[in-house]
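Structures are listed in the sections that come next.
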Structure 1
């Protein structure tokens, strides 16, 4: 079956389950005090848009665009279930986030990920992001890696 990607509310059981799986993975790799998890309730705020990938109707991946002042968009809550990894679903989600950010006139996309999240690094680098110093209000700590991508041509 083909994977579909749509904007959806995070306030549904399937998305809550995806986010719980994501949180469990992140907590295996990063001390809890250095995890920057948005809750599904925070993901439902007006400044955030959530994308959900579905395969045969089942939610298999998610990601979000959170808007900040100054024309900055942040890529958040990226996760693909192990059963669907290797199919470049994460890159499709990032492309949709970028398209929305460009359409809204945002100037830059940024993100924070973990220092041992090698698969995530590949997704972001294939999507044209480059490493940078700390972004937004994130601390410069050893567990964090930062990326950005200017959105002007």
Structure 2
């Protein structure tokens, strides 16, 4: 999907609280380091994973589902397979009447669920990563797209 940079930047500027659905407790998993990065950038992260409900992560307590979150969220970031997306979108629309954005991670697309959310006035981003877009749009990537840190496969 092709999204204008201005739209992505506007979303990342207005968003303050993000529910990360499918977050992992494993620090080498993308859902962990994306959520951690966003937390370090000042976003309020609400980790969502029924397998880890009650565990502490990034200064918050992991909740089992979106309906377990107290208060509103601005964005639901989905780290789940495409077949899980419709139920997540339905729960998000039911739980958060003022939801601004549903963001599906790289490799995650579901046109029907996206259309349903968009019909309710929610902005939907598919097959993109907010961490990558934040780094790209706010000047954290060097020429050629390489991050300023060292990349290693060693733990």
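Points to keep in mind about this one:
- When distance in nm of label points 7 Å out along Cα→Cβ at positions 92 and 108 is calculated for each of 1, 2, the greatest value falls to 1.
- For mean count of other Cβ atoms within 10 Å over residues 124-131 computed as 19.6, the structure of 1, 2 it came from: 2
- Structure responsible for 16.8, with mean count of other Cβ atoms within 10 Å over residues 60-67 calculated and labels 1, 2 on offer: 2
- Entry that produces 0.75 once FRET efficiency 1/(1 + (r/R0)^6) of positions 20 and 100 (r between Cβ atoms, R0 = 30 Å, to 0.05) is calculated, selected from 1, 2: 1
Every number here is computed from the coordinates shown, using simple stated rules; none is lab data. From a predicted model like this one, the values you see are computed outputs, not experimental measurements. Cβ atoms are built from the backbone, for glycine too; each structure is taken alone.
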